[in-house]
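What follows is a set of structures for review.
Bear in mind that the values in this text are calculations on the coordinates, not laboratory data. As the structure is a prediction and not an experimental result, all values here were calculated from the model. Cβ atoms are built from the backbone, for glycine too; each structure is taken alone.
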Structure 1
Amino acid sequence: MDHFSKFFIDGAWIEPFSARFMDVIDPATEKPFARIALGSADDVDAAVKAARRAFDAYSQTSVSDRIAFFKRVLDIFKRRQHEIADIVTREMGSPITFSIEAQTATCVAHLEAIMEILGNYNFQEQSGTTLIAKEPIGVVGLITPWNWPINQVICKVLPALAAGCTIVLKPSEVAPLDATIFAEILDEAGLAPGVFNLVNGEGPIVGEAMSSHPDIDMVSFTGSTRAGVRVAKAAADTVKRVTQELGGKSANILLDDVDLSTAVRDGVIACFANSGQSCDAPTRMLVHRSSYAEALDIAEATARGQAVGNPADPATILGPVASEMQFSKIQTLIGKGIEEGATVICGGVGKPDGLDVGYYVRPTIFGHVSNDMAIAREEIFGPVLCILPYDDEEDAIRIANDTPYGLAAYVQSADIQRAREVARKLRAGSVYINYPDWDAVAPFGGYKQSGNGREAGHHSLSEYLEIKAMVGHG
């Protein structure tokens, strides 16, 4: 596609200021299949200037006009959904069935949700003699990750536009191509020039320039906690708002009254979904000590049934991880788990048999894990599950909360009231009870080092608004 090596700035596809390019690697073949331009601070500045020029007019558009725009975007997105799914599969290795049914289907749901949220959102309220108005914060910089690439673009762009903000987006350079297609969709849907701008590039260059730019009013970042700290520090000098959705090491508490076979099986499947590359994956399974040996057997049998292979095959459940760097990190942490004395129930270091080419990881389950081990504390971001024993309910809650992260937690119980009581005690932004269906309007974000701010639902819209109190308004 011609646009992959250009940036979308002020309503046009333009050449970068400097001729620096990077190959996009297909993780299933380890070979390049596309090329993107790498931006600079000059490209960011041009995009910010365009967004600033567009802000006054766009921020005054009506709610009805914004909803009509989102309806056009939804129609075009549905038309191009399979094309986007194919791109996501090639750029980050998501199995094609998962790319269609999850990676892009969530985007359709978010588009449908934002129209309803916007139609019912109250942008002002009266409090005594004071009128409290909620106004767009201004120009926002959005930095998105590679693991759910188009979903995370959608989760940031939609509420920002709904709030009346103008945008500079930097998608992950590992999986940037879906964002280019989305820029084409926004353009086709009739978005005014400068309202949305796209600059590809590396975090330390483009991301840093966005975070520190004095004319960007807010940065929303999704990625690792380490990179999130860097974004916050770069943003501090200009006192801009920063929202972050960062790492996780989510506990999955299986209380002692569960149907163990179902709870363990579903927990393994949930952990391994997207090849384990989800920040809210239930990567620490907590099982009552009396059922621990049985749980390990069930988990092993489940893991061996997870088909690893070519992500273009509709039957594939686990594709490769997204990059060579990610593959190496996972291998290092699996090796560290072995060194620390955890038991490899299945999987381990190296690639699955017959898959010598591609960044494929053996689905791995560790037993006899203690919560002070690196594999129980660090985000591995691959198909690796740690199973830990606990003694009683209080012990399970203590272990679950004993982590620097707080993005998500999971509770399984035959007694819904018991599960709810445990959920209340978990320090996490999302708690999933008995493997519920996904909810497009549930706010998503974390406690502690998992970040701040929320995405999805009406909370996402609030993140992009300033509060103005007009005292004496009457």
Structure 2
Amino acid sequence: MKYGINLTWNDLQKDAGALALVRQYLPAMEALASQAPGAARIAIRTAQGYAPQMFPAGQVAALDKALKAYGAAKPLSAEDTARVERYRALQAAHKVEAHPERAVRYDAFHPGRPWLDTNGNPIQAHGGAVYQEDGVWYWYGENKEFTDGKSPIWTWGIRMYRSTDLYNWQDLGLVALPNLTNPDGNLFPEKYVDRPHIIHCAATGKYVMWVKISSAEGCFTILQADRLQGPYTVVAEDYYPLGGSVGDFDLVVNGTQAYLYVDTTPKRVAGFALAPDFCSVTQEVSSQYEGLTPPFCREGVTLFAHGGKKYLITSGTTGYTPNQSDAAVADTWAGPFVPIGDPHVNDGTMASFNSQISQVFPVPGKNLYIAVADRWMPDHLLDGKSADAIRRVVASHYQPQHYKATAQEEQLFAARPDLERNDTSRSTYVWLPLTFVGGKPEIRWYDSWRLEDFA
């Protein structure tokens, strides 16, 4: 159990010491749980958001600190000790093998097909991004090599690759290691470590990596390194921008100022200005896509600039099932962003070509951008009919007066693949060219394509 204000009243019933701290620092929580039994199932942090007058910020912060100190002083349980030892043994025994018989020399992109590194191994840079430095490309992301749908491992650190042509990638290993000592730590292999983004802070000379921690935590872990290739060390865990829980995000640097855009609670896409060291936020600068419910509220946040305009691409919200994207445009990074429609042209899947974008980056010397996306479950592809049915099923749960779904469609939704029980080590990538027509981004499908095909 991770100690802090992400605990619910029901969680606290399992630990008398933690329960006593809540009664001492925040007696209103017990009163709320007794008056509204449903409140016993929500985190203290969430309860504060719903009833700030009952939960003063100072009391909540003091409780959070006390609970974390209490948890840190507790010895590991026998179960946790066994988990730690199991992962340490896995790390000690694991070696990256070269498979020259499988190695491929690529001269084109093949969206959705397996992509091997120069050792002949599947590239493990999921939910990731590409960074160019000194004429070399670096691609980093979630290492899913052990995430086979059977093991509880979600992400085994952040992996990085290098390339000089964007087609062929050399494995540089893990630049951010999993935390194998603390099962409650945010980088423990079973934690939902997602969508890393790295930016460089000229003021400090540091490379700053933000990582989203999904599931109940809904927070950021922030790391730093002296060089792009790491190693990265944690400087902040359990970070909530201005107190709000978070989802998918992206970072952008504009001179000495950096911005964070994130889908946050309540559901919307919020823009924040970062502090000078890029390790925290200072203020909210914009809010867009407010008041929407799934599947129409946004996630999969991606930022890029073109022709003096700033662009934001997001996906809908249907769990891990792919869905339609939407593009939005603004005059400055402070927003607000105005929606301009799905950038995927002639997309018969109605699901962003069965993928979710994690980054869009420009190719120097060309009027071309590349949309980097994941196809998380390549064995379970949607067509337009099934994508529409799933979207209506989700919408009917939130707006039954406006959206209807048949019993057969509900069954289709219930039978959809569950990412936690799928072998995402086999997930593929969908890299597609992004161009502009009349100021609007367009992404078209190609079975294969080359940089040389574009001016």
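A value of 18.4 for mean count of other Cβ atoms within 10 Å over residues 177-184, calculated from one of 1, 2, originates in structure 2. Looking at distance in nm of label points 7 Å out along Cα→Cβ at positions 161 and 225 for structures 1, 2, the greatest value goes to 1. Computing helix-only ellipticity at 222 nm (-39500 (n - 2.57) for each DSSP H run of 4 or more, over all residues; to 500) across structures 1, 2 gives -5500 for structure 2.
Out of 1, 2, which structure matches 19.1 when mean count of other Cβ atoms within 10 Å over residues 321-328 is calculated? It was calculated from structure 1.
Given a computed value of 1.33 for Cα Rg over 2.2 N^0.38 Å, for residues 121-304 alone, which structure among 1, 2 does it belong to? Answer for the origin of the read-out: 1. Where does the value 7.2 come from, among 1, 2, when mean projected area of the Cα convex hull in nm², for residues 369-440 alone is the thing being computed? Matching structure: 2. Can you tell which of 1, 2 yields 19 when relative contact order in percent (Cα under 8 Å, 6 or more apart) is derived from it? Label of the source structure: 1.
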